[in-house]
Structure 1
Amino acid sequence: MQFSGIGDEAGNSIEAQIKATKALGWRHIEARNVEVAGFPKANLHDIPDAAFEIVVAKLQEAGVSINCFGSAIANWGKKIDEPFDTSLNEARRAIPRMQRLGTKMVRVMSFAVREQDDQMVDERMRRMRELTKMFLDAGIQPVHENCMNYGGMGWPFTLELLEKVPGMKLVFDTANPVFNADRSKPKPHPRQDAWEFYEHVRDHVAHVHIKDARWNPSKNDADYTFPGEGDGAVRRVLQDLVARGYNGFLSIEPHMAVVFHDASVKASDEAMFTSYVEYGRRLMALVNEVEAEARGRKAQPAGVRA
């Protein structure tokens, strides 16, 4: 398995993101938002061309690559009853930049969940098919994240998406089920079970976000933890990935110092860097443990129970 992380959780600037990546001994960043001196912070597909060229130069100088674009395409901030042009234009901007960087994977979603019973499924699927075809035609693999979107309402919705959108694959986020309602079950919807979700979709997983959390009813929100310390079934998922021979990326999204979808959570550059690096080190240690356990089981003599 290879390691990466969503860079804007390590720092706002491209320099800070590169610094944290190299501190971990890694060579890849999953790009989402980035701040370049003299330009406003924005998603990599939205920053001005001049800012993008600076990012490219900084990455090349550091020997760091972008393994995945964490795009805002069809995300929880986009409503299905709003014009499709916003998402199409984001995809049109992302594709040439991904090709320039040699990035072969893009994270997408399936538009925000509606409070109404009618989720406008046909229109969602039509849009997702068009976006998926755009990326596949450009040699880029779109991966859908189980977040606050239609496919993230529960594993049956993700499987429906895969059935109706040819060529789509998945990025599985271990902690997102912890704070998302399971809308495949009757009201009042319970929280999802991370392992149950993963177990049903794992055959389609091409990328993994490592995040962990526990649901806190008193504040009606999640408390984020280091990997393996929450209810995201991180260790169990890692054990299964190792057993299945997964050789893709594990991309950290700590949410320990900042939360991307919660602007009220602020942190200093130093706190972001420290949290990100510690999170990455703990994940590497956990992976080492899981791999050692797997090797131990394989080495067990016949008749000896692990």
Structure 2
Amino acid sequence: MRIFGTLVAALAMAALHPLTASALDKDRPIRMVVAFPAGGVTDLASRVVADALSHELGQPVIVENKAGSDGVLAIIEVTGSAPDGHTLLSGGFGGQLIPPLMKKNFPVDIEKQLTLIARPTEFTNVLLVHKDLPVNSVKEFMDYVAKHPGELNYGSAGSSSSDRLTTIMFMQKTGLELNFVPYKGSAAALNDLSAGIIQVMFGNLPPALGLIQSGNLKPLAVTAPYRVPQLPDVPTMQEAGVEGFSMTSWNSLFGPAGMSEADVKSLSDSISRAVMKPETQKKLRDIGFEPIGEGAEAFRKHFAADKTRWKQVIDTAGIAN
């Protein structure tokens, strides 16, 4: 509780920052503060987007990692900055959407203390099983789980991660039960899945792609409502027979509260153009992301819809604390 008290105080101080609008200064770099460690899913997408945005704007875009406290440290860094478009927060589904729903005393009101700017990319989760598990389809997997109650363990990157929430939604829709084994990050969970220590995971595609391509993990379905180009022969969950089951996780960019509409539109449009260039799309797809280049207005609607949807999943599961 002490750290949250400190964070709340820091956020209160940040709120005193003058909310003056200013034009983007081409002579100054843009800081992109990433709420997760280097090498993680958010960091991977951020570096591609930052490079593309730098070329689009003709000015440096510098990535800075500031991980900790469910992304709150990075949020404080951004909310304490001038709302002039030169300091951005790179986060997403697992950083700014889910933690406030999971933690009743989360010290940040995302929609009041940040400006939603863009949703550059999204990525699917993949229903992955250990290569020796005797199933080759979602139906076979569901039958196997039903015949072996309490025997299969699933991993996730953390208690508030998209892979855990996807598994919970799967259990709610199917009535099946899997045992939860939390990990600190995707890499550790995927390594244990490869080793057979756990049997199943709705893993994020970007960190899992190499293990799938090497044959260490068996993909049964993707959670996106569309087939992904990296795994064209793998069906969607809906195609595999789980009606109404779809989800994608996503990366997003925020600024401090109080940004001018002109600055938001300028950045949003620039990000969309940068991400949707063919060379950027290829770079993103090569590492497991789907470029979407969604602007501020559409992102706000998407954020609100996902917030409502996942709050219901979390409340039904009773896992908020």
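If relative contact order in percent (Cα under 8 Å, 6 or more apart) is computed to be 26, which of 1, 2 is the source? Numbers along the way, then the final one.
On the way: 1: 16; 2: 26.
The read-out comes from structure 2.
Of structures 1, 2, which gives 0.20 when FRET efficiency 1/(1 + (r/R0)^6) of positions 79 and 231 (r between Cβ atoms, R0 = 30 Å, to 0.05) is computed from the coordinates?
Answer by label: 2.
One of 1, 2 was used to calculate Cα extents along the principal axes in Å, giving 62, 46, 31; which?
2
Ranked on mean count of other Cβ atoms within 10 Å over residues 143-150, which label among 1, 2 comes first with the largest value? Intermediate results must be reported in sequence, preceding the final value.
Details: 1: 24.4; 2: 12.5.
Once mean count of other Cβ atoms within 10 Å over residues 143-150 is tallied for 1, 2, the winner is 1.
Taking mean projected area of the Cα convex hull in nm², for residues 71-118 alone for each of 1, 2, which is largest?
Going through 1, 2 one by one, mean projected area of the Cα convex hull in nm², for residues 71-118 alone is largest in 1.
For mean projected area of the Cα convex hull in nm², for residues 159-270 alone, which structure out of 1, 2 has the highest calculated value?
2
Bear in mind that the values in this text are calculations on the coordinates, not laboratory data. Bear in mind the structure is a predicted one, so any value in this text is a computation, not a measurement. Cβ atoms are built from the backbone, for glycine too; each structure is taken alone.
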